[in-house]
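Engineer: Structures given as structure tokens follow.
None of the figures in this text is laboratory data; all of them are computed from the coordinates on show. Since this is a predicted model, take the numbers as computed values, not measurements. Cβ atoms are built from the backbone, for glycine too; each structure is taken alone.
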Structure I
Amino acid sequence: MTSTALSPVPATQRPPDAPPDFGRLSVLFGDALLTACPSVARAIVDCTLRAGGSREALYAEVMAPALHDVGCRWEAGQASVASEHLATAMTESLLAEIAGRTIPEPPNGRRAVVACVDEERHAVGARMVADLLEAQGWEVGFLGADVPADALCAHVVDVRPALVALSVAMPVNFRAAAVTIDRLHALEPRPFVAIGGSALGTPVATVLCERADLSTSDLTAFMRHADTIGGFSPARPPARGAPRA
């Protein structure tokens, strides 16, 4: 199977009369995370959705970039470990709230397993993927952070998913990711293996990306491609899979 590397694609088209300013909203969301203001962060999420932003766009263009900026600030010594952990916890709490008020599409008969590779402890991106797939009608098993290859493969053999989506946010975990992909490709039946995460934007990720059936650091691009996995491309009515206001 040929490996596919996706480039970023535009988010869902916005209404021309009231386009959300995702860049500005992401900055505000990041400020709310760093100043420990969950009520402000929640208001920004609601504002984005009410202004016509899709759930995918909210995750890909507001929340994920804000979290990435928090991580960069931590690496530069401009944010504490406690601030970085709190930002993650606040975001995870909001993701749970959004999922709880989302009306999913009808079941599409496809199953996915979403997991972070061994030693990878940054799981928010994987959680976003799992939630969005579930909203599309997939049966999703989210295994969370730091999943050893042996445990993941055993689970995949048990549940036989069409898709295994792996997340790697730190380049130090590329070797574990490569081992996991090779192990998954050796299974019968062989699942479609996708890998994503912010670390894929680095030049050293090329060899790793070539191992997977699909690789992209862009959440919207991944969700577009997910529609075609499993042999058909289901319709995605705009009124379904959207959070209730």
Structure II
Amino acid sequence: MPDSCMSAQRILALVKPGEATFLEDYFSDTCSSFNALTPKDDLFRSLNPAPDFLFFDPSQMVHSSRKILRGLADAGKTRLFIFDGENTTGTDLYGAFPIALPLNPMTFEDAVFKSVEFPPEMRVLVVDDEPELCAGIREYLESRRSQPAFRVEDALNGLEAFHKMEAFRPDVTILDLKMPVKSGHDFYREAQKRFPGFRAIVLTSSVGPEEIEEIRKSGAPSFVEKGSRRSSFPELVSLIKKTWIFS
């Protein structure tokens, strides 16, 4: 069955320092918790309760950690990922999903997304006062032939978005901050309170540190600047999937 209730995840990693930095940066704009372990840590205590995701580098494992990882694999409650610098087979080791080294966001996300069963259809609400942008995102997402399929609605301001939220119940909302009638700031704060499981990507032309800090008092959305590489439609698809899994 699809993981229809995925939200904030508990993520652990037994990896090299550089790999831990990569993971910490990747998960920094999600609501999930991330902690890096070392071979000296009490792995049994750290893995109780079992994490949702565990990334490990075989070079960081000792005999006791191998036994514990085998127990996690047998329990089947944790998605395991192995950082494999030699090849990307790895599946014979605890049934872990292999991730090739050196790490890069594209191959990393490809492995993570393959481990998750997405719903057949994801609902996305685009809230922006630029009708052309709303139409462009909608056309791109709904025309994609790969899974998951997308169903998209749009709203031109925060007030209109609330009406759409009630009926549409989006899985992920793409949100501009600077809009008339009701700003994205106000909408985000209120939506966090009114709609459990609300997930958002902030897509805006410019945002300062103060605005980011203010928004982060209510949650941890991804921030994407309009016109940047991350705002390209293919990148948005990846970000929607990431937000659905980890926020």
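Engineer: One of I, II was used to calculate helix-only ellipticity at 222 nm (-39500 (n - 2.57) for each DSSP H run of 4 or more, over all residues; to 500), giving -11500; which?
Structural biologist: II
Engineer: Also, quick follow-up: Work out which structure the value 14.1 belongs to, where mean count of other Cβ atoms within 10 Å over residues 57-64 was derived from one of I, II.
Structural biologist: Attributed to the structure labelled II.
Engineer: When distance in nm of label points 7 Å out along Cα→Cβ at positions 33 and 97 is compared over structures I, II, which one is greatest?
Structural biologist: Greatest value across I, II: structure II.
Engineer: From I, II, which structure was percent of Cα pairs over 24 Å apart = 49 calculated on?
Structural biologist: Matching structure: II.
Engineer: For the read-out relative contact order in percent (Cα under 8 Å, 6 or more apart), a value of 18 was computed from one structure; give its label from I, II.
Structural biologist: Only structure II yields this read-out.
Engineer: Work out which structure the value 3.5 belongs to, where distance in nm of label points 7 Å out along Cα→Cβ at positions 25 and 129 was derived from one of I, II.
Structural biologist: II
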